[in-house]
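Student: Heads up, there are several structures right after this.
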Structure 1
Amino acid sequence: MPDRTYPPGPGGWTSDAMDSLPPDAPRHVELIDGDLVFEMTPRRSFHSRVRGRLWRALDEHAPPGVTVEAGMSVKLGPRDRPEPDIVAAGTAFDADRTYHLAADVLLAVEIVSEESEERDRETKPLKYAKAGIPHFRRIEEENGMPVVHVFELEPTTGTYVATGVERVRLESLVPFAIDIELASLVR
């Protein structure tokens with residue numbers, strides 16, 4: 001095993017230690033339950049295109065004071081620092097930022113890939129909800145088109161509830177007003 005996979009100390013990997021990964025580590029590394037998860041498979045064109053175009057659309061809709069970023073990790077706790085495909089946070093832009101705190105995140109978006117199905121559908125949504133992230137979107141591919149599963153945090157249970165499945169248009173007032181034709185994400 002490469003040296004980069006060994007924990008930096010006796011307590012194992014922590015959220016804070018993620019910033020000390022060596023420069024030759026894979027570009028996309030997440031910390032889930034104290035374990036490093038490396039994205040080793042190449043991204044498909046669908047994933048890349050939807051991520052880039054959705055990031056741009058959300059960034060254009062975001063009000064002042066909301067930062068929208070792609071591939072920025074979120075520190076959920078000492079042993080969890082996942083990397084949503086897109087994150088919107090109520091923080092000002094900071095060129096040196098390497099992660100967002102869960103308390104600042106308004107929206108986390110995951111685009112499901114074959115290698116990440118279980119994490120994107122089960123593990124991450126549970127962790128995002130437990131950390132108090134109020135809005136979650138999961139994007140699946142259906143016949144080459146994006147389908148957006150919309151979730152909102154139910155405050156009394158601390159779990160996500162489904163509020164819609166969008167196949168044509170993503171219109172919402174929360175966490176900020178958006179109106180996106182879904183076909184535009186793949187054209």
Structure 2
Amino acid sequence: MWEWLIPVLAVVALVAIGGIYLWATYNSLVQLNVRVDEAWSDITVQLKRRADLLPNLIEAVKGYAAHEKAVFENVTRARAETLSATGPAEAGVAEGHMQQALKSIFAVAEAYPQLQASQNFLHLQQSIVDTEDKIQASRRFYNGGVRELNTKVKVFPNNLFARRLGFSEREFFEVVDGAAISEPPRVQF
């Protein structure tokens with residue numbers, strides 16, 4: 001009489017366990033996705049901060065080295081490219097160009113001892129170094145979040161349903177030209 005109850009309870013238990021697993025996995029994917037979005041926002045804030053400092057740096061150096069027009073144009077172009085980047089891939093390319101432009105402007109500045117002694121220039125240099133450190137920290141945080149999210153999306157059995165639930169792998173923020181960042185901009189005080 002009650003023999004049919006055991007298979008029904010077993011099926012209900014399996015469905016309940018599957019539902020709980022799906023619910024928990026979905027929530028953890030949402031949390032990871034939000035963490036990655038937040039980390040990307042932190043990167044864009046720091047990139048904007050650096051971009052906001054660059055016009056002042058250009059003006060400070062321009063006062064001493066007005067004839068270095070190509071250097072200023074490269075920095076301005078790299079700044080615009082950074083501000084217009086819409087995702088990690090574009091930002092990575094822009095970051096490589098920015099690092100090269102910063103190296104060139106600091107190389108020009110080294111040729112002018114009066115500029116090296118300017119308090120305004122020294123303050124701008126320190127602000128850029130501080131911002132570069134924050135960009136690196138934000139980048140590590142972002143890439144760590146992307147690694148966790150991508151792993152969660154790829155592992156079995158999550159890979160069976162994660163994409164159907166709207167979750168996909170995210171791009172890492174990597175500088176395309178690794179040589180551009182292998183050595184940070186040299187700042188001397």
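Student: Compute distance in nm of label points 7 Å out along Cα→Cβ at positions 128 and 160 for each of 1, 2 and report the one that scores greatest.
Tutor: When distance in nm of label points 7 Å out along Cα→Cβ at positions 128 and 160 is computed for each of 1, 2, structure 2 gives the biggest number.
Student: If you don't mind, another one. To test your reading of the models, identify which of 1, 2 gives -4000 for helix-only ellipticity at 222 nm (-39500 (n - 2.57) for each DSSP H run of 4 or more, over all residues; to 500) when calculated.
Tutor: This value belongs to structure 1.
Student: Thinking only about distance in nm of label points 7 Å out along Cα→Cβ at positions 56 and 176, which of 1, 2 has the largest value?
Tutor: Ranking 1, 2 on distance in nm of label points 7 Å out along Cα→Cβ at positions 56 and 176, first place is 2.
Student: In addition: To test your reading of the models, identify which of 1, 2 gives 17.0 for Kirkwood radius over Cα pairs in Å when calculated.
Tutor: This figure was derived from 1.
Student: Of structures 1, 2, which gives 16 when relative contact order in percent (Cα under 8 Å, 6 or more apart) is computed from the coordinates?
Tutor: The read-out was computed on structure 1.
Student: One of 1, 2 was used to calculate distance in nm of label points 7 Å out along Cα→Cβ at positions 96 and 144, giving 2.7; which?
Tutor: Source structure for this number: 2.
Student: Here is a further query. Which structure, out of 1, 2, was volume of the Cα convex hull per residue in Å³, for residues 16-71 alone derived from, given a value of 59?
Tutor: 2
Every read-out reported here was derived from the displayed coordinates using simple, explicitly stated rules and does not represent laboratory data. Not measured: the values here are computed from a predicted model. Cβ atoms are built from the backbone, for glycine too; each structure is taken alone.
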